[in-house]
Structure 1
Amino acid sequence: MKDDKELKEKSPELYHVARERGTEPAFTGKYWDNHEKGMYKCAVCGAELFSSDTKFDSGTGWPSFTEPANLANVDLKTDTSYGMSRTEVVCKNCGAHLGHVFDDGPANQGGKRYCINSVCLELEKKEG
């Protein structure tokens with residue numbers, strides 16, 4: 001895991017989102033329209049977070065998933081910032097803010113939409 005100073009120097013955008021609970025602008029991240037197969041890992045610590053098998057096009061401009069690949073690596077917290085009540089998605093291993101989860105995902109896949117900032121993810125591509 002990178003310390004905060006190293007993280008801020010390496011990627012001010014990642015630091016802002018992961019540590020200051022920011023959000024990247026919609027339709028700008030490297031993975032919002034990505035269709036490659038593999039495992040999305042935490043860009044801060046490398047923990048496995050989401051499989052491309054659960055990624056779907058939500059039309060929101062951020063990568064969206066129906067469920068985490070490993071629930072042991074994801075924590076959900078109440079977020080009441082900006083006068084709203086939302087559920088924040090956090091990497092359980094390093095505490096990085098990843099995004100939020102909403103109840104407007106595909107009904108036939110559990111109804112959840114994990115709306116995640118691209119900058120917080122690194123795709124480990126699947127061979128084949």
Structure 2
Amino acid sequence: MSDLFEKGMQVRRDMFGPELAELAVANASDFAKPFHDIMTRYCFGETWNREGMGRRDRSLATLSMLIAMGKEVEIKMHVKGGIANGLTVDEIRELVLHAMIYCGVPASFTALRAAEAALAELEVAKPA
């Protein structure tokens with residue numbers, strides 16, 4: 001295993017929990033293995049470990065971009081990673097509200113649903 005791969009796996013473990021991080025790679029099909037390898041090495045191993053920005057800020061930036069693109073599954077995953085990286089429930093809520101202005105109501109409503117589901121799974125905030 002390369003150094004970047006192991007660094008990437010550590011970021012994935014820290015953000016998404018050891019079990020989920022290991023399962024994602026171990027259960028990847030032969031078709032998907034190259035994708036997981038590249039994502040682990042370059043996304044998490046290299047980019048998430050750069051010194052210019054901490055993980056908390058990277059989580060905020062990543063969530064912002066995912067909200068703008070309307071990527072519900074990834075928003076849910078990165079809300080959980082953001083909590084692990086130090087974001088608060090209030091900050092995530094404010095990001096979703098802020099996105100209403102800059103990304104539109106449909107994108108922010110998608111993010112709202114995804115964030116509520118992720119937070120409920122983490123038992124950080126229960127939806128009303």
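Figure out for me which of the structures 1, 2 the number 34 belongs to, where percent of Cα pairs over 21 Å apart was derived from the coordinates.
The value was obtained from structure 1.
Here FRET efficiency 1/(1 + (r/R0)^6) of positions 34 and 90 (r between Cβ atoms, R0 = 41 Å, to 0.05) was calculated and came to 1.00; which of the structures 1, 2 was it taken from?
Values: 1: 1.00; 2: 0.55.
Only one of 1, 2 returns 1.00 for FRET efficiency 1/(1 + (r/R0)^6) of positions 34 and 90 (r between Cβ atoms, R0 = 41 Å, to 0.05), namely 1.
As an exercise: distance in nm of label points 7 Å out along Cα→Cβ at positions 42 and 114, calculated from one structure in 1, 2, equals 2.1. Which structure is it?
2
Name the one structure among 1, 2 that helix-only ellipticity at 222 nm (-39500 (n - 2.57) for each DSSP H run of 4 or more, over all residues; to 500) of -22000 was derived from.
Details: 1: -3500; 2: -22000.
Traced to structure 2.
Quick check on the output: 27 is relative contact order in percent (Cα under 8 Å, 6 or more apart), derived from one of 1, 2. Which one produced it? Can you show the working numbers first?
Details: 1: 27; 2: 23.
Among 1, 2, the structure yielding 27 for relative contact order in percent (Cα under 8 Å, 6 or more apart) is 1.
Only the coordinates and a few stated rules stand behind these numbers; no lab work does. Computed from a predicted structure; not experimentally measured. Cβ atoms are built from the backbone, for glycine too; each structure is taken alone.
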